[in-house]
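For reference, the structures are reproduced in the following blocks.
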Structure 1
Amino acid sequence: MAKPNIKIALFQPDIPQNVGAMIRLCAWLGLDLDIIEPCGFPWNEKKVKQSAMDYMNLVTISRHSSWDAFRDSHKDSRIVLMTTKASVPYTDYSFQDGDILFAGRESAGVPDNVHDDVDGRVLITMHGEARSLNIVNATSMITGEALRLIGSI
């Protein structure tokens, strides 16, 4: 099977274990991962590898020094923010080949200037009083739908 042409990007992640789990998700699905720094933890290659287990070498990881550096390196890609502040459920969104699925910080999401600069926004409809899902769980749900829609699974 050909490698899917979708990427996942993390904005200034706070929790190294989530980065490790995201690396494992990307390895399993055959996706590249972009990380927009600064991270909310000291980037320690040994600890990130430990969290990612033996999957780290299966993923192309690109680290970017800022939102602007990330945006400049992906001028031709559509960036779709996964956020609780969207109005379109991910199940109603028309994902496209080449999209970058973009997750904000676990603690704060993304700043307004970043929120305003993305090409699309999607949410997972939640039941009752729930605030949010774990970032990796939410990303896996939305990524599965995106891959289904573009015919990669």
Structure 2
Amino acid sequence: MRDIIALSSWRFHHWLIAASAAVYLSVHAGVFPDLSGIVSWLADRPEVADAFSEPHFGRADALILLFSTLFLGPLALLIATVLFVFTMAVLGGFVLPVARWLDLPDWSATATVLSATALVAWLQSGLWLPYSLWFFGLLARACKIVFA
């Protein structure tokens, strides 16, 4: 019983269950907004308002989008994670000699590269954010049509 209470002995599934319970309780308590409001806001965006409105195949198209996203989404996330880690490793390899030359710890090179990557992503958000909102709006619209 003592091993369950010690946080250092928790495995991944313990942390996953604890995080899921914390998110559920936070949504239930009203700390985070309800997901239905966010989904409705995304589904009613003007750029996706007329998506899947074809009378004969609109619902089938929405179902195909949901299944494609469900099965190909994890692969896309894996590829994005591998590319991010590779970019961090390559850029960290360039910054690490400079950090060692300045007698800084090795983690400062990683922190510098991560900060620079986050800054570039924030500065270039005009390029990727509209497409992300469009895709999540399309996905929310598909969910709304399929589950209605």
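Any read-out appearing in this document is the output of simple, stated calculations on the displayed coordinates, not a laboratory observation. Because the structure is predicted, anything quoted here is derived from the model rather than measured. Cβ atoms are built from the backbone, for glycine too; each structure is taken alone.
Looking across 1, 2, the calculation of P(r) over Cα pairs in 10 Å bins from 0, in percent that yields 11, 44, 37, 8, 0 traces back to 1. When FRET efficiency 1/(1 + (r/R0)^6) of positions 12 and 36 (r between Cβ atoms, R0 = 35 Å, to 0.05) is calculated for each of the structures 1, 2, the largest result comes from 1.
When mean count of other Cβ atoms within 10 Å over residues 28-35 is computed across structures 1, 2, the figure 9.9 traces back to 2.
Upon calculation of helix-only ellipticity at 222 nm (-39500 (n - 2.57) for each DSSP H run of 4 or more, over all residues; to 500) from the atomic coordinates, which of the structures 1, 2 produces -10000? For helix-only ellipticity at 222 nm (-39500 (n - 2.57) for each DSSP H run of 4 or more, over all residues; to 500), the value -10000 is produced by structure 1.
Match the computed value 28 of relative contact order in percent (Cα under 8 Å, 6 or more apart) to one of the structures 1, 2, and report its label. The correct label is 1.
Taking FRET efficiency 1/(1 + (r/R0)^6) of positions 52 and 76 (r between Cβ atoms, R0 = 30 Å, to 0.05) as the criterion, the top-ranked structure out of 1, 2 is 2, with the highest value.
Between structures 1, 2, the calculation of distance in nm of label points 7 Å out along Cα→Cβ at positions 108 and 140 yields its largest number for 2.
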